[in-house]
Structure P
């Protein structure tokens, strides 16, 4: 595998359809842009359709916009139904959208916002679209996690929605750990199909809008030290793009920046936390996610 995997390493994607969540800005926009410029047809699945249209206008290639609010199971079901009607096959589903370090809020369905959006929303969206991926040779589901999956991260089955107490860092860590647990369990279930792969990625520290929910003092420090500690969204998107397009990628792998502490650098295979590989937790989270969302997978 290439040591310095860049945009130029992306194989041609002609004839492939990619659905990218949260694609109107930041990492999602750069992921969608590079896929489209390499020939893929790309669907920007976004909460704000007008912002999505403005983003689409900046991308060269065949691009469309799909309304999707990952904080609403009704919106997820509606978006999946519309995509199923308009597309008989999906080659790439990239679960990129996310929120980070938000104040205590809930989704429309009453889920804690970070867990509900980052994990449960993508769990449901994936399950509802999976039969459009399963028959497609080489199809992949990429879920974007974070180095935050190691930070105060655990799955609090006794209080998944943080109703007793709330810590924004720990809640984010739970949601990003859930992304990896989901990916690994999904890959184990997909292994018998022989077609679709589930792969995970993380962007390191990238300069995107996610930092907007940091407390003001931390946000100021993040801005001050950004040139030294972060990388652009264009570089931060590369681990996801490698997971999605590198012919050598395998199901259950995890890509992130190759530099010190995986903060920045060219994408390479990285290792997630020990907790993320606990199969009992993976299975339990899957069962709970099915119960909370009402979505079961055709596997």
Structure Q
């Protein structure tokens, strides 16, 4: 019996992926699933890359989905945020199970304390903040969020990649950062993962790959709880958002675990460079869009 339990635990991420694929096929029927996948193929393609990012870096899948959906595909920010949280509930959960089952190192106590802040922060954002935030402000805040992070991480690059002794862990700061990140996650679809990663690596001098795995698990739990709240309490997951999520499910439950597995095998320098490239692309998209709005507003 103990042997069977160990097998089940070691294959939990595989079972989760199979259940998700079965759900994708039978929830509305195989024909509908395939037609919906074809109809929203651009979202599926986006999440091929987004799922690797979600599982393998400190940027959740929403960091890819949100800017592409809002800036390239023309989907309104509210729907993009709801999609990001919902699809991360599948992809980052799969990645988290991979991290745990494959014994990829992370910080369990930090996960616990970060969630103590992230959960109430996300609920506050979903209930009182996210629905009243203007569309362009939401996009700009997301990019500003990443810009601050990238500038900070570039300034501390030598410290990040050097072998320093970690600072004493301040769990009060972790709860506070979790709360602020939760507010950002409820507004943008991601955020607590980025802020927590910045705190762990830049301030507390934690290992960059263990910090990445920790941020993935925290964002996974936050996404699941936020999406459950959106469905059960707010009832704001529209049929359109459901169709977006449905088209991406088979992609993310495979891509995110692969991203987590790959990240554990990359060097710290490679992980660092990947983060900077992703952030630079997102900020460039926003600057381009804001410049277009500026020229339109000032044109005769």
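Read-outs throughout are calculated quantities, based only on the coordinates presented, and are distinct from any laboratory measurement. If you're wondering where the values come from, they're calculated on a predicted model, not measured in any experiment. Cβ atoms are built from the backbone, for glycine too; each structure is taken alone.
List of remarks:
- With distance in nm of label points 7 Å out along Cα→Cβ at positions 236 and 252 derived as 3.0, matching label from P, Q: P
- Structure with the greatest value (metric relative contact order in percent (Cα under 8 Å, 6 or more apart), set P, Q): Q
- Set P, Q, criterion volume of the Cα convex hull per residue in Å³: the highest-scoring structure is Q.
- Computing helix-only ellipticity at 222 nm (-39500 (n - 2.57) for each DSSP H run of 4 or more, over all residues; to 500) across structures P, Q gives -11500 for structure P.
- Distance in nm of label points 7 Å out along Cα→Cβ at positions 12 and 108 from the coordinates reads 4.2; which among P, Q: P
- Identity of the structure behind 3.4 (criterion: distance in nm of label points 7 Å out along Cα→Cβ at positions 116 and 244, calculated), options P, Q: Q
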